[in-house]
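Read through the structures below before going on.
Every number in this text was worked out from the coordinates using simple rules, so none of it is lab data. On a predicted model such as this, the values are computed, not experimentally measured, just so you know. Cβ atoms are built from the backbone, for glycine too; each structure is taken alone.
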Structure 1
Amino acid sequence: VADTKQKLGNDVFQAAGVAQKYNCSLVRLDYQQEQGLVSSLPLGINQIKIQRSLTTSNVAVFVPFVTQELFQSGAAMYYGINAKSHNMIMLDRKQARCPNGLKLGTPGSGKSMSCKSEIVSVFLTTADDIFISDPEAEYYPLVKRLHGQVIKLSPTSRDYVNPLDINLNYSEDDSPLALKSDFVLSFCELVMGGKTGLEAIERTVIDRAVKAIYRPYLANPSPENMPILSDLHQALLDQHLPEADRVAQALDLYVSGSLNVFNHKTNVDIHNRLVAFDIKELGKQLKKLGMLIIQDQIWGRVTQNRSQGRATWYFADEFHLLLKEEQTAAYSAEIWKRFRKWGGVPTGATQNVKDLLSSPEIENILENSDFITLLNQASGDRKILSERLNLSADQQKCIDNSEPGEGLLIFENVVLPFSNPIPKNTQLYKIMTTRLSEVVEL
């Protein structure tokens with residue numbers, strides 16, 4: 001409190017100088033000091049009737065007019081902060097024309113963390129089912145914390161998934177066998193190997209065997225009537241044809257040989273809301289088959305959920321592994337084409353953008369994705385994506401040496417720079433991180 005009027009004037013002058021330094025101006029409240037004091041207290045009462053118009057430049061400080069926003073209502077989920085306006089990004093992928101998604105970035109850019117963050121949001125805010133293809137066994141802590149089911153597939157595991165499982169909603173046709181037969185043909189093609197694929201007669205004998213082994217189940221759809229690989233093997237031998245014998249001999253290794261992990265009835269709970277398939281310990285020969293079987297299991301769940309009006313989310317980490325083999329790549333392309341109308345929401349995470357452009361069929365995966373998360377990109381991939389997605393020079397800067405969890409989010413026609421860091425001092429971060437030192441500490 002000033003002792004004299006002159007000192008009061010000096011204090012007001014000094015305060016005005018400080019305010020001017022921050023581009024603010026002070027107005028003296030003549031004969032309104034009491035009202036001003038009351039208005040400044042946290043009472044929610046404004047007794048000073050002062051209004052001031054804001055110019056466009058002043059308003060732009062708070063909400064930049066050049067910034068696009070994504071803030072949908074309803075079942076929208078959190079996807080980070082708009083790097084320009086610092087507003088939340090809230091969107092519902094199921095409202096998109098095509099909800100398919102991709103998460104692209106270099107190793108360490110935050111692809112897996114982005115997938116896990118979205119999985120948590122889906123799990124907590126919806127009643128949808130979630131499937132994960134986990135080639136590196138890194139989703140176990142998160143899935144277990146959410147009381148999901150981790151299915152470990154390996155030659156020594158006691159978790160079994162029957163590749164011949166089928167449900168009566170497997171296809172939109174009257175008979176589900178047509179689509180299942182196509183899967184079995186892809187399976188046998190992987191087993192037999194070779195660059196030319198299956199011959200026409202071999203395809204015919206396999207299709208004939210498929211119809212034979214499913215006949216008891218279609219007549220009485222009970223679990224004990226579900227066929228396994230040994231039934232397919234025997235149905236081929238029963239045809240007494242050289243082509244059928246040749247396919248049966250190729251299946252021997254997977255029926256009675258050392259790689260017979262898939263010749264069992266399913267003994268795990270694949271009806272859990274959250275299921276992760278751990279295929280890290282599958283060898284080179286079995287991993288290709290394992291990935292194809294996982295995709296087929298997910299397709300079966302999608303068709304089953306469709307009749308119940310429930311969506312199914314599918315996260316494929318290390319997506320480039322699925323694109324290396326012709327059969328799994330073709331199956332992935334089919335998923336990206338057809339999942340939408342069956343209530344499926346697939347997401348692939350990969351660091352190899354070039355794998356998405358290796359063939360016209362696989363290229364459709366990029367074109368059929370309305371949700372794309374671009375994290376830090378290598379220079380070659382950044383150039384490819386800029387051309388394919390029409391990114392501006394400013395937008396390219398957002399994926400050039402960006403920090404983990406930062407980049408561009410593309411949703412339909414909207415392109416936003418975003419940031420979605422997860423605080424390191426949280427339990428969620430500890431069960432989601434893949435950094436070796438932090439995993440060891442956990």
Structure 2
Amino acid sequence: MYRTVGGRTPSIQRVALGADRDGALTALIHTSVTRVGRVGGAPEQVTSQSRHLYDADHILIQASTVELDLVPNTSMRAPGESIGTFAVESAVDELAAELGVDPIELRMRNEPERNPLDGKEFTHRRLREVYEAGALRFGWRDRAPEPDATRDGRWLVGMGVATAYHPAWLFTTNVTLRLSADGTVLLRCGFQEMGMGAATAQAQITADALGVPVDAVRVEYGDSALPVAPTAGGSTQTASVAASVLAAAEKLKRRLPKGSGADLVAAVRQAGVPHVEVSVGSGARFGRLAGQARLIGRFVRDRRRVRAATGAQLCEVRVDPDTGEVRISRWLGVFDIGTVVNAKTAASQLRGGIVMGIGMALSEETLVDPRTGRIMNPSLAEYHVPVHADVPRIGVSTLDDPEPSTPLGVVGAGEVGITGVAAAVANAVFHATGRRVRDLPITLDKLL
């Protein structure tokens with residue numbers, strides 16, 4: 001499957017930073033070269049986050065692709081930003097070490113009030129609050145300022161930090177919503193469930209919108225015969241479906257007799273019908289055209305401001321100076337993902353992203369035979385993903401601060417969790433050993 005499906009694109013990135021002696025950025029350059037296949041594959045937004053993270057006077061962002069006769073790249077979690085944050089956040093950490101400034105303090109000195117490239121407003125940005133909460137909870141003030149300065153027995157100990165960032169988008173979604181006289185609700189939408197709890201979240205949103213118990217809501221999903229929904233990717237699905245669910249709920253309320261009050265089930269009974277059903281969007285030709293118009297209108301509105309999920313990744317690593325073995329001993333991620341619909345499923349999404357980022361940082365690597373272009377480690381026997389022994393207890397917290405530009409204030413949790421992870425690990429390894437690793441994964445040979 002590995003050979004036919006593909007994976008994350010490899011990248012060559014260059015980051016150059018200029019700053020005055022106080023750490024204020026005067027220049028930021030981030031360029032990338034990524035691979036696509038002759039058949040399939042698509043460019044990845046590797047430099048995306050560097051357009052928004054730091055308030056530099058001069059910024060150059062450039063992304064290039066090269067077409068090769070290799071397995072084409074396909075989407076892996078946070079395509080682009082997952083590897084782009086490794087480069088830019090490693091460079092910021094390196095600048096902090098060069099200036100003798102705390103890495104979090106340097107980031108806060110360069111936190112922009114508006115989008116650095118074009119001056120657009122941020123719809124919602126709480127990185128200062130995220131870092132303040134993370135540093136306090138993690139015990140960042142106890143970190144030694146110099147690298148290679150802390151030991152615990154034979155282990156070298158280091159702390160690292162990096163910013164997590166992923167843009168937030170909304171897409172049009174079609175749904176049907178039915179409220180029956182027996183008090184049950186049926187939501188029908190063709191979204192996909194891949195284990196992240198999408199059906200649970202939409203049931204909660206529907207129940208809250210109609211004032212019924214959650215267990216009264218039944219959700220039908222995952223079928224091409226159902227109303228069309230966006231893909232489960234880009235952290236778009238929950239917010240996009242929620243927007244249409246809320247619109248459908250308001251539409252349903254207007255279909256009920258005036259003066260019905262808050263008890264919508266009683267209003268359906270009063271109307272003398274078995275149920276009331278409404279739709280948002282349509283698969284018919286006119287409905288598709290209307291949906292395209294809604295999408296274009298939303299795109300134009302969203303282009304006026306910058307919206308994203310953000311976070312702070314903080315970790316502690318232990319490195320064996322004799323063998324180069326790296327063990328992650330502590331992890332904390334603090335995120336601003338807007339309204340949290342379900343705390344359990346959101347935390348699971350964020351932890352899952354962090355675990356995948358740990359794999360990217362320490363073990364996952366595609367080996368290609370230069371003679372044939374064939375992948376040499378196409379199975380899980382040779383491609384090493386993290387196991388339980390590789391993963392520490394991962395602390396996750398969110399601000400639960402609603403995003404003002406989206407329905408319910410939801411931003412999305414699926415992608416942002418992996419961003420910044422590899423950089424936080426690499427920065428912690430530098431703090432532990434004094435060795436700066438600029439290519440992933442961080443294997444034993446690079447530390448000996």
Structure 3
Amino acid sequence: MIIFLETLGCSRNQVDSEIMLGKIVAKGHTLSSDPAAAEVIIVNTCGFISTASDEAVDVILEMAEYKKTGVCKRLIATGCLAQRYKDDPDLTATLPEVDAFLGTGACEHIVEAVENKEIKSFTLFPDPNKRAFQDISEQRLLLFDHFAYVKVSEGCNRKCTYCIIPKLRGLQRSRPVREIVKESETLVERGVKEIILTAENTTDYGRDMKNGKGFDHVLSSLAHSLDKKNAWIRFLYTHPETLTESVIQAVKNHQNICSYYDVPIQHASSSILKKMGRPYTTEDLYTLFETIKWIDPDATLRTTLIVGFPGETEEDFKTLMKFIRDIRFDHLGVFIYSDSKDLKSHLLKDHVPPKIAEIRHDRIMEAQARISQSINENHVGKVFEVLVEENPEPGVYIGRTGFQAPEVDGVTFIYADGLEIGAFVKVKITDAFEYDIAGELA
């Protein structure tokens with residue numbers, strides 16, 4: 001059969017999609033990049049916040065139209081949206097267009113869902129806590145050519161009041177280091193030039209284990225394994241409480257690890273952090289980023305914030321604004337608080353009116369745009385190593401430096417001819433913009 005898969009949401013979801021695609025192809029099915037040509041359409045959904053759930057439903061309904069206008073005979077919804085509403089007795093009635101719902105623990109059953117034409121409204125929601133790590137002997141079908149995400153753990157033990165991930169993905173299970181290293185080595189052998197370690201909280205790695213080895217051990221082991229393999233190592237989604245000096249030192253000690261710290265702080269007001277269930281204060285955050293810069297002065301900093309959280313006052317917001325101006329993050333993303341009845345934060349008092357939350361969102365993005373522009377202007381005249389990824393038009397290439405993560409940060413435009421896609425080149429920066437930079441071969 002001909003299969004089309006649409007992936008929504010985070011990097012963990014992307015890994016799940018690649019695992020499912022690998023299983024599908026191994027069974028002799030064909031993939032298509034055109035949903036109109038597909039006999040089976042799969043939507044791997046996100047359901048983390050209400051806007052993501054709304055997008056997932058919209059995409060499902062859009063894909064359902066191919067049952068009328070294309071050759072689609074079967075529509076499958078997988079991932080977090082399906083998992084979030086698995087106990088809703090009206091799930092299948094609400095989306096009758098969907099022939100099969102698979103939860104986050106059901107990736108291994110995707111072939112069964114694809115091939116089982118007889119059962120209408122097929123639902124499968126195994127306990128995500130019992131999901132085994134991927135079989136590294138089975139090849140993932142990568143969605144990108146030159147970078148790949150590698151999971152270091154599944155699930156989360158945190159109790160953030162705004163988050164439903166533990167319910168969707170289960171409790172934290174750290175993956176054996178040898179499997180992380182082996183999969184990364186295999187991916188690099190296949191031509192991947194950047195390994196990106198991912199998890200709900202990467203630096204929480206090992207807290208569920210008894211051997212005392214944490215994320216710094218993962219980084220050091222992988223760095224040694226990939227030494228002289230001409231590949232970058234990057235990690236995302238750290239937690240401020242477990243981003244320790246030993247982790248920072250491991251980055252500093254290995255040239256093949258990008259000096260890039262993705263630290264989703266969520267807020268900087270101690271009172272709001274307490275309501276969020278985040279176990280640190282404003283002072284703790286200042287200390288953390290001062291420590292990063294003390295050990296690793298060239299570190300790139302990225303964070304993610306939530307504004308409009310229940311109880312957020314103007315004073316709380318001013319504390320947040322002052323913090324981002326003091327720290328001067330290289331990259332920053334901000335979300336407006338997304339409420340839902342199945343969240344603990346829903347029960348908190350003093351919900352912020354949407355209009356005020358939107359204004360606060362825009363004020364932060366305006367401030368960050370100025371900070372990013374200033375930081376990028378400081379790059380002008382400097383030379384950086386860039387991974388070449390695209391050639392959109394003659395004389396122009398698009399790539400990324402070590403301080404630019406894929407999909408979420410800006411890019412580097414390279415004015416040159418004859419470059420090899422997937423190669424590392426030295427680029428002298430000549431122009432700076434709010435989020436991107438540009439240059440020529442050094």
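Some observations on this one:
- Origin of the value -0.30, -0.38, where log10 I(q)/I(0) by the Debye sum over Cα atoms at q = 0.08, 0.09 Å⁻¹, for residues 86-253 alone was derived from one of 1, 2, 3: 3
- Computed 3.8 for distance in nm of label points 7 Å out along Cα→Cβ at positions 126 and 398 - originating structure among 1, 2, 3: 3
- Answer label among 1, 2, 3 for the case where Cα extents along the principal axes in Å, calculated from the coordinates, equals 115, 45, 42: 1
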